[in-house]
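The structures considered in this document are given below.
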Structure I
Amino acid sequence: MKTLNRDRENVLTYTERIIQFGEGNFLRAFANWMIHVMNKKAEFDAGVVVVQPIKEGLVKMLNDQDGLYTLYLNGLKNGKAISEHEIIDCIHRGINPYKDYSAFLLLAQNPDIRFVLSNTTEAGIAYNANDKLDDAPQESFPGKLTALLYKRFKAFDGAANKGLIVIPCELIDRNGDNLKRIVLQYANDWNLGIAFVDWIENSNIFCNTLVDRIVPGYPKGKIDNVIKELGYKDNLVVEGEQFHLWVIEGPESIKKEIPAEICGLNIVFTDNMEPYRTRKVRILNGAHTTLVPVGYLYGIDKVRESIEDHIVGKFLKDAIFEEICPTLDLPKAELNQFANDVLDRFLNPYLEHELMSISLNSISKFKTRVLPSILEYIKRNGELPRRLLFSLSALIAFYKGERNNDVIPLKDSQSVLEFFKLQWAKGHIPTIVKATLENLEFWGMDLTKVDGLQKAVTNGLERIVNDGMHKSLESLTSEHIQNI
């Protein structure tokens, strides 16, 4: 069977306008797919040159297939389960700077290059004091980028119109700001001169971004069936969900250069991404964290099954629409649409998302994802969010480490696990709740000082322990109906 390549496929060649640090599954299922769409629908004419950011990578495999790969998008689309695939052709070639550093630097001299994309993992945007300008290559991604930018600065005599738009996709807060800070630090360390610093500051744009698409990656468990369906061998097949969101924070001018809107892509250009980041953390991540202890102690193991369950699904939907969304400042219609998209994603029949897989470090996740909604709800409404607090009760029960006499494989820091082991050994629920809520290391504040919160969490935990999760959750739902 033939391997996927440009000789056997009728694909186009585009102007190389994008340098991309990273060749992994996420960028290929996310950013490269969007570039592909814009090339087809809006004549974006953007070819991508991929730079391998670490010594070991996929560039050789990518070059063996002439940059081509097949993308499967699986999930709910307009309410229907859809699995569709196509060949993505925007990547032209890959460069391994550890084997051909000169080819990497030569990219700086291409007058058509306009964008830099990256996804080098959360640890990729980091300063390495050992990096030097004359290294071939520098070890860190910011070091490589600084060397490339300096080469471009010199090649075009500091021309303002040869600056680049840098769009990092690493999952850290203010990723563009942090990357720019490190580039400027290298410029100082390497004595690259004030003119270069001014060029970085005034002629280049470093965007902060928020990226959102679940990418399971290479379908190893079913690759034989995939190849049979495709009729060719593809070593870089990648799977992603249907949903996508890319929030890019930067000046208005960027929107004019990226034709996302006319292609129907869910790319948001904004001068302030914080409301979108808060929306994602509170609704998407917050819903996951709210669900885990409730659904798991109810006897369910997977996210999709939780939403499909009449009682658990209603609990989570009510928590999202009645207690989380009202704490956010974006338009209600926009929040509701995002929340409905989240629920569709949870119902994706092509993804089997285990509750235990997202239970890692649930205490710290609850602090950042759910606690802000609780406190804001109280501030705005003068009353307690009963469902979110019930989830907190369930979380404490979850850390007892038992479900129907089976041991729960808890995964958290040793200090968290030891704390709950000690508390549950006491067996007195009011004491357990008080000690948990006043733990400053958990919450950064004493939650017993919030009026009524300790009593509500204690009542919820007593119900769960004495009556079980099924009866407790059903009672919570029926109480809500009676209070309407």
Structure II
Amino acid sequence: MTRVRKVVILGGGTAGWMTAAALSATYGPSLAISVLESDAIGTVGVGEATIPTIHWFNELIGLDEAAFVRETKASFKLGIEFVDWTRPGHRYFHPFGRFGVDLGTVPFHQRWLRARADGLDRPLAAYSLATQLAEAGRFAKPVGDPRSILSTLGYAYHFDAGLYARHLRGLAEARGVTRHEGMLTRVERDPATGFVSALETDRGNTLRGDLFVDCSGFRALLIGGEMGAPFEDWSHWLPCDRAVAVPCARIAQTTPFTRSTRREAGWQWRIPLQHRTGNGYVYSSAFLSDDAAIATLLANLDGEPLGDPRLLRFTAGFRREAWRGNVVAIGLSSGFLEPLESTSIHLIQSGIAKLITLFPDAECDPALARQYNALLGRDMDGIRDFLILHYHATHGHDAPLWQHTRTMAVPETLVEKMGHYARTGRLMLDAEELFREASWLAVLDGQGVHAHGHVPLADTLDGATNRRQLDQIEAVVARAVPTLPMHDAAIRTLTGAAT
């Protein structure tokens, strides 16, 4: 078999440079990697918030955390606060990490459900160190010792996506990746196989390759425009199709969490960075005009806007064939799910991980593409259902968008998950799903989908002992919080710089 010797990546930005950094770190000089990127084409840059899976990627490429946080103006993230989603005036927190601690064979949340049946009136959030730290504006990293309450923590980052791409570009170019400035003008195909063989640019360059990675964003120039992979539209479940974004001045201490606030026709994000705060309004154009969205966003900023609002248009959905022939789509070219749970960058690195695992020879065995597409499809379907849950399980919102999402038919896979949980608190998840028990538990409980029972295994517990253990966990969490550093102090300690 002929090995892949040349990879050509169409598009830079976050997806392109993450791919270049990962492939160069994995395959080294045996793989010649070229990136075709144009300074004239802007990047979407909505992926400023991440989830804890980013640690896998950072470790893969050998990222130095202190340099990364310093150069991308990053802050730490313990989870996401949801304001007004369940009903007006209500808020809840989706923490990273775990609720409670492991106490034998009965899952913690089943212990909590059993205690509630016995009369306990304490919220789930009381047993989450990440939630309590976020509320206090404090931060700590997890430790490996399972005897420490710090072992229950998880964390991710907020960062400037443009600075992140620049940081990754520096790492990739140091490993031999070549950047070509220019715009795509023509795609050359092999008449026998239909494979892409070269990209021609407006600068007169011809970039030949064995494998092509499409990171051209929503335009999907290779996977859609050239290879014809169809797009599966999910807007009947996720009707938001616009976003307006603007940064504003930082005027307060940096919070260690993302905030999502429900609005009339969608939701507003708030992402705190060291040097500014990122803001955006994701909305449905069927229920709100662009001018009204801009006005709403500008009226709900922490500080002075630092630029003009930027409008983005998109359709929720993805391509079931993100790999076709010798073209693999990574990032927005493969599909888009709104950043409600900060999954955009995760989906980039998920695609990269699958590509590394299934990396082909030059013949590109179609079985590899089928496996890649099946795995990515399961990723996307699971995240889709998790996002739909946020829109569907709401109460007391009379605006037309929310009436629609509350009453719409949802995927049967989500119906089953909600039903199982409501009956006995069971969380029926596939092994490959991104969001695990703690995430589903946080959002189901936070959005008012309450379990009416518990599993039979929880009945084996002694009620008084179970209650005493829960009280002890809550006390440990409460004692730990004031001993841990404030968030901005933790950033200063890591980077050695003022924030």
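Only the coordinates and a few stated rules stand behind these numbers; no lab work does. Here the structure is a predicted model, which means the values were calculated and not measured. Cβ atoms are built from the backbone, for glycine too; each structure is taken alone.
If Rg and Dmax of the Cα atoms in Å, for residues 135-302 alone computes to 20.9, 66, which of I, II did it come from?
I
Kindly point out which one of I, II the value 155 was derived from, the read-out being volume of the Cα convex hull per residue in Å³.
Source structure: II.
Out of I, II, choose the structure whose coordinates give helix-only ellipticity at 222 nm (-39500 (n - 2.57) for each DSSP H run of 4 or more, over all residues; to 500) equal to -13500 when calculated.
Working through the options, I get structure I.
Can you tell which of I, II yields 22 when relative contact order in percent (Cα under 8 Å, 6 or more apart) is derived from it?
II
When you work out FRET efficiency 1/(1 + (r/R0)^6) of positions 207 and 223 (r between Cβ atoms, R0 = 30 Å, to 0.05) for each of the structures I, II, which one comes out largest?
Between I, II, the highest calculated value is found for II.
One of I, II was used to calculate FRET efficiency 1/(1 + (r/R0)^6) of positions 247 and 439 (r between Cβ atoms, R0 = 25 Å, to 0.05), giving 0.35; which?
Label of the source structure: II.
Suppose you compute log10 I(q)/I(0) by the Debye sum over Cα atoms at q = 0.11, 0.29 Å⁻¹, for residues 311-374 alone for every structure in I, II: which one lands on -0.30, -1.26?
The read-out was computed on structure I.
Computing mean count of other Cβ atoms within 10 Å over residues 7-14 for each of I, II, which one ends up highest?
II
Work out the source of 4.1 here, i.e. which of I, II gives that when distance in nm of label points 7 Å out along Cα→Cβ at positions 63 and 255 is computed.
Label of the originating structure: I.
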